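Some structures to go through are shown next.
Since every read-out is calculated from the coordinates, none of them should be taken as a lab result. This one's a predicted model, so the numbers in the text were calculated from it and none came from an experiment. Cβ atoms are built from the backbone, for glycine too; each structure is taken alone.
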Structure I
Amino acid sequence: MRIAIIHDWLVVNAGAEKVLEQLVNLYPNADLFSTVDFLKDSERGFIQNKRAKTTFIQKLPFARKKYRSYLPFMPLAIEQLDLRGYDLVISSSHAVAKGVLTSPGQVHISYVHTPIRYAWDMQQQYLEQTNLIKGFKSSIARIILHYIRMWDLRTVNSVDAFIANSQFVSNRIRKYYGRHSDVIYPPVDVSAFEMKAQKEDFYLIVSRLVPYKKMDLIVRAFATMPDKKLIIIGDGPERDKVKAHLGPNTKYLGRQSFEVLKDHMQRARAIIFAAEEDFGIVPVEAQACGTPVIAYGKGGVLETVIGEESENPTGLFFNEQTVESIREAVERFEARMHLFKPENCRSNATRFTAEQFRSQFSEFVITVLNKTQR
């Protein structure tokens with residue numbers, strides 16, 4: 001059986017690439033395709049040093065740094081990939097990978113990290129963040145997003161079976177695509193983190209500093225709690241905005257090595273997580289360290305963190321992305337710290353290992369192939 005694996009773009013090794021890594025481990029002889037591939041030779045170990053077959057976007061001006069600017073051309077680009085001769089096509093998609101063209105004789109399984117959020121439910125937020133609410137450029141952006149949304153919906157029919165990375169995403173697939181999807185959680189390298197039972201008196205943020213992560217809200221909340229310490233690890237375009245709100249009880253460390261990140265995760269009293277994520281790897285990594293999570297109660301985190309009302313809780317949730325709600329959650333956490341046992345956090349994290357992912361994914365593929373061959 002010839003297998004093709006399709007990925008949106010290969011630029012960094014981040015969350016979606018953790019799934020790609022395990023797909024390559026499962027199917028080492030598969031050929032890899034992507035709109036662009038700008039990984040350095042030293043960064044290819046996670047995909048067994050494979051090079052992706054790319055699209056015309058690879059050769060466009062400034063594509064290495066501005067590949068996202070070519071989003072309007074990506075539907076056309078992904079459709080130009082020649083997948084003739086492959087029996088099984090696996091797409092790992094949060095943008096356009098699921099839109100590859102396949103024939104009736106091919107089986108296409110799509111692992112969806114999320115439907116294209118800036119074309120669907122996050123369109124208004126995207127337009128606000130890019131200052132495209134009004135004017136001619138706004139009109140052009142809205143037309144492009146409408147076109148992408150219609151294309152995204154049309155390509156649903158080319159997928160034989162959907163996998164969602166969380167029940168939260170599965171619900172979005174049903175709403176926007178009208179299709180059923182099975183849930184297989186993304187792999188988390190739980191084995192890279194060791195549990196530490198002894199915690200210290202600081203809270204921790206580990207995140208890219210981008211608008212939807214709501215870092216400024218957390219920082220402002222801690223500014224109202226001068227007796228509580230906050231440490232921030234991460235970098236991004238919101239760095240200056242976040243640093244502008246830093247109080248004397250908050251320390252910004254910027255981007256750090258994995259060892260520094262793990263050390264802080266192990267020692268932190270709790271991780272603070274204010275984003276609405278489709279899955280969210282950081283809360284699982286924190287729990288692998290035995291560290292509980294204080295999170296915004298929406299999205300995939302509701303599936304990865306066990307709330308305070310349960311028998312063996314691993315975290316608690318706040319209901320609004322506001323300074324007041326975050327402050328109240330921290331105070332509630334401190335009043336109930338005895339409930340959150342490091343061993344329960346660690347045990348919960350083991351539900352999301354790479355081994356679990358590979359086993360569930362391979363079983364799903366076999367099931368789909370058996371159905372299509374009848």
Structure II
Amino acid sequence: MTMYATQKLHYSIVEAGMIMALFGAGSIVGAFIGGKLTDAIGFYKIQLFALSGGGLMFIVLGYLQSYVLLCCGTFVLSLINESFRPAHSTAIAFYSKPENRTRSYSLNRLAINLGWAFGGALGGFLASYNYHLLFWVDGLTNIAAAVMLSIVLPVPPGLQSTLAKNKTKASDGISAYRDKQYLFFIFLTILFAFCFFQMFTILPVFLKQKLALNERLIGVLMAINGLIIAAIEMVVVFKLEAKAQPLKFIKFGVWMVGLSYEVFNFLTGEFALALFSMVIITFGEMLSMPFMNSYWISRSQDHNRGQYAALYTMAWGTAQIAAPSVGGFIAARYSFNTLWWIVFVITLAAGVGYHQLALLCAPIKKLGE
């Protein structure tokens with residue numbers, strides 16, 4: 001979207017950043033509504049609505065070119081589309097078992113990143129030919145996913161009884177919005193996601209303007225990210241998940257993401273440098289995101305899982321607002337190098353925060369142990 005807005009529609013990087021910020025705002029609203037409705041009526045209906053409705057909005061968005069309409073359309077698209085995430089996260093927990101839950105989320109990420117790898121390469125090719133095709137491809141794949149969901153994965157037999165039980169328990173458990181440790185985790189996740197989202201919003205513009213890479217090469221880089229994750233993340237998670245609590249892996253992943261941007265301030269190069277940075281951020285992503293899912297799911301219960309999933313999604317939505325708008329402002333007002341330094345410092349601080357949270361969550365040893 002940032003490249004479409006700047007290269008095709010000739011908006012400034014700040015204006016493109018604001019469009020993506022509205023996507024983040026819609027994500028927050030959509031996640032909140034999606035989480036509430038997931039706990040109330042179940043994840044299945046929300047997934048169907050979000051996929052089909054989001055697909056239609058993608059197609060509509062491709063025909064909106066005035067700045068105001070593009071901003072409004074992006075917000076509505078995000079609101080509908082992002083309501084899918086809390087429902088989908090809850091669905092994974094429903095279909096999995098506690099002992100394989102981390103791997104279940106990693107398997108889901110594998111599917112996402114296979115799509116990301118193919119979609120990144122295809123997106124770069126389509127963008128070099130006709131940006132408008134991107135909206136049709138996004139819309140039709142969303143609608144196809146809704147059709148496949150209804151055919152291949154029908155409504156689970158025990159879902160309604162589970163919802164009925166959850167309603168009776170709703171007043172017994174703690175609300176996600178009053179879980180102080182979880183709220184601290186959400187704050188740290190916003191900091192991390194702000195830095196990570198530079199990869200999708202400002203980094204492509206940097207690669208285009210400063211490293212002189214074309215859309216196809218940028219698409220290849222994005223595809224490499226997905227292919228590496230699809231190839232080895234499941235193995236990495238399987239080897240690591242029982243060795244330490246999730247927060248310890250998260251902090252190292254967060255630090256690696258910060259380092260991936262900082263290399264641009266110390267090294268020179270074009271595609272090779274961009275590839276080196278992409279490999280670092282990919283390994284940081286593999287160490288952090290699967291275990292973030294493990295952490296939030298461990299603090300939730302069946303009757304409030306939608307709330308926890310919604311807050312987690314809202315954290316990423318908040319970052320989607322800040323990353324392009326603040327990142328775009330810093331890059332335009334100062335420089336890309338200044339932005340990479342700021343991102344590096346934020347990831348350092350966030351990693352320290354995850355370390356402190358790990359200490360809070362550590363079991364207290366008995367006297368004499």
Handout entry: Computed -27500 for helix-only ellipticity at 222 nm (-39500 (n - 2.57) for each DSSP H run of 4 or more, over all residues; to 500) - originating structure among I, II
Key = II
Practice task
Identify the structure, out of I, II, from whose coordinates FRET efficiency 1/(1 + (r/R0)^6) of positions 14 and 318 (r between Cβ atoms, R0 = 25 Å, to 0.05) was calculated to give 0.45.
Solution key: I
Fill in the blank from the handout: Note: mean count of other Cβ atoms within 10 Å over residues 118-125 at 16.0, derived from one of structures I, II, originates from structure I
Fill in the blank from the handout: If you rank structures I, II by relative contact order in percent (Cα under 8 Å, 6 or more apart), the highest one is II
Fill in the blank from the handout: From the coordinates of one of I, II, Cα extents along the principal axes in Å, for residues 262-325 alone came out at 29, 26, 23; that one is structure I
